[in-house]
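What follows are several structures.
All of the numbers you see were taken from the coordinates with simple rules; none came from a lab. Just so we're clear, the structure is a prediction, and the values are computed from it rather than from any experiment. Cβ atoms are built from the backbone, for glycine too; each structure is taken alone.
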Structure P
């Protein structure tokens with residue numbers, strides 16, 4: 001078969017599968033972007049260690065290294081580009097704000113046009129994530145030829161930051177009765193712009209990575225508590241039971 005299937009690629013494969021599952025979950029029935037946040041966080045966990053795990057294998061061929069780089073970027077586009085956009089799309093479809101405008105003016109086109117405009121922003125977010133990933137690959141390859149060593153700074157916000165940004169935003173939806181769909185889209189727009197900006201972001205070391213993982217675990221713990229104290233879990237599974 002084509003490809004490589006040893007332990008060096010396992011976390012990347014798991015990240016892609018988690019992202020695809022999160023996409024399905026976020027768009028299931030009435031939309032469950034909140035539960036999809038678990039899958040996004042897991043993608044972030046996989047990405048934090050996939051490179052380190054791959055480098056533990058001695059004597060990797062150039063083809064194995066290049067293959068790992070390619071699948072990492074492809075997986076990241078789905079996990080940190082498409083998945084957050086689908087979560088935002090689910091929020092738009094369930095937006096009480098847009099539905100309220102349509103009812104207020106007795107015209108469903110207020111909802112349709114508003115939703116299309118917000119979807120357009122999410123599409124731009126995905127495009128920005130792809131551009132950021134492609135630009136990183138090209139510049140990193142050039143940097144390795146001219147400088148070598150380990151990169152100390154990233155140019156532009158890394159797309160993997162979405163693994164923490166959007167779950168935190170989703171927590172706001174369950175900690176508040178307000179409709180945060182517009183806020184989510186605004187965050188997606190700003191995050192997408194940060195992806196393609198020239199801002200210099202220090203590359204986190206081991207302590208930084210562990211700190212981000214700790215933040216992710218706190219988010220998971222809060223989510224689990226909220227799920228146990230609301231009907232979110234039951235309503236999610238009821239969709240599949242009813243079918």
Structure Q
């Protein structure tokens with residue numbers, strides 16, 4: 001993966017932390033996950049390291065493209081507009097800010113990223129090659145789980161010291177719950193990406209994308225208000 005991507009993440013985190021911009025919460029977490037993914041590729045943990053590297057780079061581009069559009073007043077995905085608005089206005093708990101970013105990037109961006117990488121070659125892949133891509137995709141769940149303790153210590157507790165007590169009382173249980181949630185989300189995303197890849201025509205593709213967007217928006221509202229509050233969709 002190109003070094004400028006992780007450097008840009010680190011520089012934005014530094015700037016945002018200096019200005020008490022809560023967008024640093026998600027991006028610092030994302031930076032840590034990305035660095036551990038890069039290490040996983042370097043250590044030979046994946047079947048197809050170059051494919052995973054391409055996935056990481058394309059995934060990061062989706063984040064930065066949405067950020068650039070938001071900051072220049074251009075159209076961007078509504079789930080990202082909600083996440084950025086809430087973080088900039090400092091209107092949410094650290095965990096809400098974190099999960100708004102996770103929701104937008106996983107439950108919306110990731111299916112489109114997987115589609116971009118697979119749609120041209122899917123019909124030419126053998127069952128074994130498809131399974132290898134899926135296994136590499138699932139291995140990311142393990143790396144996320146391995147990173148969560150550091151995220152708790154370096155990101156969450158930095159913004160909410162009380163969460164250190166929660167972590168101590170809960171032991172590994174809170175990290176286990178988060179891991180299970182993200183694993184569930186990512187499994188849904190893989191199936192949605194396959195629906196996009198296998199869509200019969202543009203109309204069918206767009207129907208899947210709209211359902212994807214609707215689900216991500218519903219989850220944003222639940223993260224913020226504990227329910228799907230469509231009257232406050234821009235937070």
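One of P, Q was used to compute Cα extents along the principal axes in Å, and the result was 64, 38, 37. Which label is that?
Checking each candidate, the match is P.
Of the structures labelled P, Q, which one yields 23.6 when mean count of other Cβ atoms within 10 Å over residues 21-28 is computed from its coordinates?
Checking each candidate, the match is Q.
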